[in-house]
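Listed after this line are the structures, all set down as structure tokens.
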Structure P
Amino acid sequence: MNKPNERRHDSRRPLHEDVQIRVVDEKLEVIARCSNMSASGMLVQSPEMIKVGSKLSISLPNEAIGFDADGEVIRVVKDDKHFLIAIKLSDIKQ
């Protein structure tokens, strides 16, 4: 259940899988590690910076839970080793 002050509509679930991210309109492709996911978004740890507002093509190549989706970067925070990137998902295809 979400905390009363959170803006999320969907619960987050841990998901520790690699995802392939392609930044639309740029020649940047990244393998990032998903930390958690909800029905409308995901948080990934990326070795590369991706700008807020960037449009993405995302693929989770997993037979059991795999999907492809479009997304948009809504927040980026740098930690010691990675960039934590919050992505709003759209057009999810399984």
Structure Q
Amino acid sequence: MESRDHLAALAEKLAAEGLGVEADGGRLRVSNPAVRGCCAPHPAMTIMCRRREGFSDAWFYTGWQEPLAPVARHDVAVEAVQGWLSRHSGEAGRRSR
């Protein structure tokens, strides 16, 4: 499977969870219409697909170069994206520790 195929499959899963998804070349722009954003109407992020150093399979990454999940683990990627986009506007982009 190519990167675009992996992104298209993930886009379907994200849309099924109620997130807004737009394909932009080799990337996805994902937003959460249920949460108010700080700098935009809704929190959003970019997702791309590429090889991760030290791993044989490609991974989904955020636009901030944070690894989300291996491409074979859509469930983990969806959960991670929901976590990033469900934060209150003052916490957007911050990881919980």
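What follows draws every value from the coordinates through simple rules; no lab data is involved. Only a predicted model underlies this, so the values are computations on that prediction, with no experimental measurement involved. Cβ atoms are built from the backbone, for glycine too; each structure is taken alone.
List of remarks:
- When distance in nm of label points 7 Å out along Cα→Cβ at positions 32 and 80 is computed across structures P, Q, the figure 1.6 traces back to Q.
- Source structure (of P, Q) for helix-only ellipticity at 222 nm (-39500 (n - 2.57) for each DSSP H run of 4 or more, over all residues; to 500), computed value 0: P
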